[in-house]
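Alright, structures below, take your time with them.
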Structure I
């Protein structure tokens, strides 16, 4: 199972409705044209750029305030992704319930 399918399945199992963006351009355009989400899980690498580039584009959209969690194979990079780049949280792949639920609790309880 590929990583987005795994994350999607876990989120759906937890009761979320999930929309998958296969490119950063697709994601940015969905937000730019009014799509609303409770949370965004962003890859670190898209076929058309990086998660960091995508985050910068999203933050330029007027009124954008959706929490964004980067999920990546990059190990032990929490400080880099949160404090240096600006993601709201960080989760290492493979995503499991054990590492997903604390992130969701943090985002939705803040």
Structure II
């Protein structure tokens, strides 16, 4: 039995999210929440909200025990890229790529 939460079209680069996901992979849900709360990275705000959603899904939709939950899988993929142009000197233009992410968190109960 597993509970999952998916965050799509987050306006943050997948590289930045991947760094934080590596910190919480295979950790207990409450420990992962503490790590996200006290890590000074921009991705933590998105991931904390997703983890809360996954915990609520486990509790309400699948009747899982919240104290036994852990982050079984977490991964990020690239979303669509917003392409913008920045004016540069001598009439030139440089492209700016505003990347987006699709994040998935999967929680399972520990077998004790």
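Data for the structure
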| quantity | calculated |
| --- | --- |
| Label whose coordinates, when relative contact order in percent (Cα under 8 Å, 6 or more apart) is calculated, return 41 (choices I, II) | II |
| Comparison of I, II - label where mean count of other Cβ atoms within 10 Å over residues 10-17 is highest | II |
| Mean projected area of the Cα convex hull in nm², for residues 34-89 alone from the coordinates reads 4.0; which among I, II | I |
| Entry that produces 93 once volume of the Cα convex hull per residue in Å³ is calculated, selected from I, II | II |
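Coordinate-derived values only; no laboratory data. Keep in mind that this is a model prediction, so the values were computed, not measured. Cβ atoms are built from the backbone, for glycine too; each structure is taken alone.
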